[in-house]
Structure P
Amino acid sequence: MKVLKDREKVTGYFKERFGIDEKVFSGVEFIETRKAVWMVSPDIVSGENLKLLGLKRLNYTGIRLLRKTGPTNSYKPTTYGLQLIGQGATRNVIDLTKEELSELLDKGSIALDREDLKGFIIIRYNGLVLGCGLVKEGVLYSQLPKGRAEALRAGGLF
């Protein structure tokens, strides 16, 4: 685990992919592990604070913002990360109707008639960021954690 020095690697990804302003990330640090990038408070990564807490190192602190996937360690945004920072997204966002969301949660995927969307996208319902989806060949696949999808179904959000 190390503090990521090249912030542009993360902020640039979100700006390019989703149009999220880099200002969203002011006041936070990024920690990189083999499998993920975490967004944390700068106070957490201070060696002095670790000593005060009696810790030699930290495991999984903050919010997992990105997972690294595949042989090239390409980024996959996490649902919880997108819920936190995705409200200002201007690109690669889909607003689902009640019927579309219900079908997505029940079946795990829905057909889309949108050629402009490919790859990881932000799923919204009534303006609320629900999380991450993946569009491949005209099909939207839910990337929502199972527990989150179950909570949406049971909670009466829609």
Structure Q
Amino acid sequence: RLATPGRARLVFLGRPARLGNVGAVIRAAAAAGAAGVVTTGPHDPWHPSAVRGAAGLQYALPVARLEDDALPAGRAGPPLAVDPEGHPLAAGDIPAGAVLAFGSERRGLSPELLSRAHRRVAIPMTPGVSSLNLATAVAVVLYAWRLDAGHGGRS
């Protein structure tokens, strides 16, 4: 059920540190039309705090937790790592059916996951700003995809 149908994107969270961020990511993913959200690590995306942060939108799209840091197998598309060391995100950078991989708030993606990424992209920011909250970063990338795909208005 977590395969990426058509051009939709799957959001992968590698060991997120805060349940509130997990919920906010699920909410942003549902709003943007993502194919689903997969998390790894100790935090359950179905924990009451995550459900509250997502406004219950776990029921609007597939959400799962994997036991290890493996990217989803099967029909999932190429992994695209969102990483501060990547190339600045630009139009056309997000391939069809991509798995959008985001790391934990402090450590980012593991070296193993980064090595398996099809491409690394960074969110361009004003000088002096070093990072965004995890949920904000996911929302920025998902809406960049929507605009690039011509889904700028309501679906």
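The figures follow:
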read-out	value
For relative contact order in percent (Cα under 8 Å, 6 or more apart) computed as 28, the structure of P, Q it came from	Q
Origin of the value 129, where volume of the Cα convex hull per residue in Å³ was derived from one of P, Q	P
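Laboratory data are not the source of any read-out in this text; all were calculated from the coordinates shown. All values reported here derive from a predicted model rather than from experimental measurement.
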